[in-house]
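Student: Listed below are the structures to be examined.
Read the figures in this text as sums done on the coordinates, not as results from a lab. These numbers come from a predicted model, not from an experiment.
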Structure P
Amino acid sequence: MPVLVASFLTYAWTAGSHVNIAGIVISLFFAGLSVMLIYASTLAYLVDVNPVRYPSTLLVELTLRADQVRLYPVIPSSEVV
C-alpha cells in the first residue's frame, strides 16, 4: 500500500513539474504493479477466509472490480486539449 501512495505522489509531482516522460511511465508502472498485487492478495485472502462460500466471494470481488473499471473513463482528465 505505501508503494501505491508513493507512486501516485510521484506521478502527480512528475506530471505537474513537466519533467521527462520516463518518470511518469515509471511511476505509473509501479502504481499498476501495486494495484495488481493488492488485488491478488485481497482475492486470495477472501477466498481462504470463506472456504464454503468461495463462489460468492469471487462474484462479489469481480463485480466490485468491474464497477471500478467501468468508472475509470468517467473520471475527467485535468488536461484540456
Structure Q
Amino acid sequence: MVRALSEIRRIKSEKRLSMKAPIKRLRIESAEEETANVLRGHVDAICEIAVVEQIEIVPVKRGATGVTLQKDADFQLAAEF
C-alpha cells in the first residue's frame, strides 16, 4: 500500500497537483495476485489518503500484449483527474 501511495504522490507531483487534488478514477494493474489482494484490502484507506473517487484493481499477466510493467514493478497506475 505504501508503494501505491508513493506512486500516486509521484503522479500528482509530476502534474503539479496538491495531494488533496481528487482523482476521479484510479486503475491499478497488478502482475502479482498477492499484491492485488493486499491493495484490495486497503481500498478504503487509499481512497481516503489519496482522495480517490473510484479504484479499479485488475490482474494482468506479465508480458501480455499491450502490458508494459517496469522490470521490477508489481503494479502500475493510471490516474484520471
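Student: Which one of P, Q has relative contact order in percent (Cα under 8 Å, 6 or more apart), as calculated from the coordinates, equal to 22?
Tutor: The value was obtained from structure P.
Student: One of P, Q was used to calculate P(r) over Cα pairs in 10 Å bins from 0, in percent, giving 16, 34, 31, 14, 5, 0; which?
Tutor: For P(r) over Cα pairs in 10 Å bins from 0, in percent, the value 16, 34, 31, 14, 5, 0 is produced by structure P.
Student: Something else about it: Please state which of the structures P, Q yields -10500 when helix-only ellipticity at 222 nm (-39500 (n - 2.57) for each DSSP H run of 4 or more, over all residues; to 500) is computed from it.
Tutor: Q
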